[in-house]
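Structures follow.
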Structure I
Amino acid sequence: MKVLVIDDERAIRYSMKEILEMEGYEVETAENGEEGLSKAEKEKYNAIFCDIKMPVMDGTEVLVKAIEAGIESPVIMVSGHADIQTAVDCIKKGAFDFIEKPLDLNRILITLKNATDKANLVTQTKILKKKIYGREMIGESAPVLHLREMIGKVAPTQASILVTGPNGSGKELVAQSIYQLSERSMMPFVEVNCAAIPSELIDSELFGHKKGSFTSAIKDHKGKFEQADGGTIFLDEIGDMSLAAQAKVLRVLQERKLTPVGGDKEVTVDVRVIAATNKNLQEEIAKGNFREDLYHRLSVIVLRVPSLDERKEDIPLLVNHFSEHICGENGKPVRPFAPEAMEMLQQRSWPGNIRELRNVVERLLILGGNPVSAQDVKDYVI
């Protein structure tokens with residue numbers, strides 16, 4: 001592990017370097033704030049010790065500028081002129097901890113271990129979230145650029161959002177992008193496929209149930225809304241939800257309260273709702289299949305995801321992205337697509353949208369040559 005020590009006192013720098021190197025750390029030093037900040041911007045450190053009272057640039061300024069520059073290394077402030085208010089101010093500004101001079105060996109090592117443990121946990125959490133939610137919205141076409149711009153505007157708000165678009169176009173990815181950019185990104189993201197839940201079970205799935213409320217209810221169960229409390233719930237294919245369930249969802253949106261099946265006490269929840277559908281909900285309202293009041297609750301913001309046929313210029317980017325991902329998953333080198341093969345894929349119609357394209361790319365990588373040729377597309381893409 002690599003540590004940076006920023007201190008204008010030469011004796012402090014070298015004593016800390018000696019102590020930490022004996023403990024197995026790799027240590028670099030800087031004699032002032034400017035030098036330390038410059039090193040921190042160029043190199044990734046597991047932790048930074050920074051003195052407060054220094055010429056040129058004091059430690060507090062180093063801390064603030066490091067955070068502004070996006071440096072993620074935990075910063076431990078050090079001072080021989082410590083007081084409670086100084087410590088509090090440093091923590092408020094983003095320091096991991098504050099220790100006083102003269103430095104105590106045990107305090108240094110314990111603080112450093114805590115800082116590196118936290119940094120590792122944050123890194124692991126980011127990796128895990130990237131695995132779960134990290135799929136990118138690939139494309140540079142005008143419809144995709146517009147959609148990205150809209151997501152950037154609406155994500156930081158608390159508004160309910162309705163995502164529309166054909167099957168396989170990436171509505172779930174849009175919902176996840178909104179969640180990742182929202183203020184609720186550290187809270188739960190709960191997905192519900194409304195079309196996949198039998199009508200007789202949807203109340204229990206969405207709102208939970210109490211033990212004994214029906215034959216198979218052997219214990220209390222928290223519904224999806226309660227699981228998403230403080231976070232975001234994604235109601236996919238909401239156009240397939242029954243009218244009875246729609247009425248209960250509307251109540252939750254209006255009152256922020258729900259009652260589990262078989263329960264007699266209301267539960268208060270705070271959730272942001274993102275809904276998605278491939279149906280024209282206004283047509284469904286006219287047919288009596290969807291509640292107009294729920295539609296207006298959900299559609300504060302409506303985001304339309306374009307079909308792949310509307311953004312064919314993105315197909316080469318998507319094909320290369322899928323090829324890298326699929327080959328990587330299988331431990332194989334990335335296989336290129338010949339220009340003629342790519343042109344044929346762009347000329348084809350894609351009723352199944354992004355999902356269909358990914359399946360076709362995987363099929364061509366399994367059955368086609370290297371590079372994937374136009375003949376492969378003729379032979380294996382129906």
Structure II
Amino acid sequence: MSNSKYNSQKVHYDLSAPTSKFQRVWRSIKMWGLHRTLAKTINRLSLPLSPVFYLFPRNKDLLLVGCGQFGLSTASFFIGKKLGNRFLGCYDIDLNQAKRAKRTYKYKFVANSFEDLTDLDGAKYMFVASNHASHAAQTIAGLDKGLVVHVEKPISVSWEQLSSLSKVVEGKEDRLFVGYNRPFAKATQLLREYLPDGDGPFTIQYFIAGHAIDPNHWYYDPQEGTRICGNVGHWIDLTVHLLSQRDIADKWEITIVYSDLDLREENFSLSMKSDKGDLISMVFTTRGEPFDGVSETINLQHGNVMAKIEDYQSMKLWKGNYFRSYKFYPKDVGHKSSVVQMFDDHPKYRRPWSEIYLSTMLMLHITDMVRGEITFSNFSFHDADLKVRGACK
């Protein structure tokens with residue numbers, strides 16, 4: 001990456017002025033609520049405080065892999081808030097991060113290795129929030145140990161990883177939960193009640209303003225699957241989830257327009273057309289740091305159903321002459337329901353493994369397009385399945 005491109009992005013990260021910090025906190029409270037903002041602030045500032053108080057003792061049976069921002073201020077926060085202190089042990093390649101998890105959320109043990117973590121007596125559940133390239137192997141290890149596993153996105157960053165994981169998952173689908181959270185958002189849940197409206201094609205449009213991350217960020221490590229796996233996979237997965245409300249089309253034509261080949265993991269438009277007439281379009285932009293975090297607008301039409309979701313803070317929904325406008329406070333992108341789903345013996349909604357499998361194949365295909373600077377390709381879920389099945393032969 002040239003110095004000129006690096007310097008042009010520096011302004012994206014300069015939000016350190018005191019007034020900006022106070023403004024961000026205030027806006028966060030208005031968006032996420034006081035308690036969630038407190039948890040985020042404690043973690044980002046490494047304050048020696050706990051955002052969750054435990055009133056009753058609980059059996060400690062949860063393992064956390066990866067003690068970064070998500071593992072603490074999202075996963076540990078919502079689990080501790082709803083279920084109390086079930087925190088048996090934690091592990092992170094950065095020992096200081098693991099010690100912070102122990103101090104903040106009262107994990108009982110800090111493990112020196114992933115193997116030591118999974119050997120802890122009493123473990124029943126494992127939450128995987130580590131770097132993306134580790135997800136598949138750690139999930140496989142957890143399932144082989146007989147644990148119930150929640151793995152954050154993506155579940156795999158290569159065809160070989162997906163092949164290995166899918167073989168292990170077979171027959172154990174009820175013990176694997178995946179952290180694509182938007183299908184658990186209230187807006188998506190409400191929309192799902194009105195879909196499908198017939199067997200006709202879908203039209204879905206996304207505009208996503210993502211974070212402008214430092215050029216040396218680990219997301220850019222080729223082994224981590226690019227920002228397609230790291231970020232855009234969320235909306236690829238949501239697309240498959242929505243399309244799966246009726247029989248999903250097999251064959252697709254995919255076009256990507258890159259604004260800059262040197263920065264092709266961001267600032268691009270993605271279009272997909274299926275053999276059923278579905279039309280999906282997505283713009284992913286990172287030209288400036290969004291002050292309030294990732295911003296997204298989603299428009300959908302299927303039959304007489306139309307919906308407009310604004311940043312998962314509001315939704316307008318039409319079906320024929322029916323109209324309803326919804327507001328969501330705190331902002332609900334599905335984290336709360338997603339991270340605690342593996343503890344519910346009788347969940348109201350459970351995503352089938354087949355959806356995750358389809359969305360991961362599509363994500364890996366688009367990742368290959370971006371890596372190879374490819375602007376057009378044909379994709380078939382059937383052919384991709386054959387590729388996965390043969391990936392480890």
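Coordinate-derived values only; no laboratory data. On a predicted model such as this, the values are computed, not experimentally measured, just so you know. Cβ atoms are built from the backbone, for glycine too; each structure is taken alone.
Before moving on, here are some points about what is shown:
- Value -9500, calculated as helix-only ellipticity at 222 nm (-39500 (n - 2.57) for each DSSP H run of 4 or more, over all residues; to 500), assigned to which of I, II: II
- With semi-axes √(5λ) of the Cα gyration tensor in Å, for residues 177-304 alone derived as 23, 19, 13, matching label from I, II: I
- Among I, II, which structure scores highest (criterion: distance in nm of label points 7 Å out along Cα→Cβ at positions 121 and 345): I
- Taking percent of Cα pairs over 32 Å apart as the criterion, the top-ranked structure out of I, II is I, with the highest value.
- Among I, II, structure where Rg and Dmax of the Cα atoms in Å, for residues 137-208 alone as derived comes to 14.4, 43: I
- Given 13.8 for mean count of other Cβ atoms within 10 Å over residues 65-72, calculated: source structure among I, II: I
- Comparison of I, II - label where relative contact order in percent (Cα under 8 Å, 6 or more apart) is highest: II
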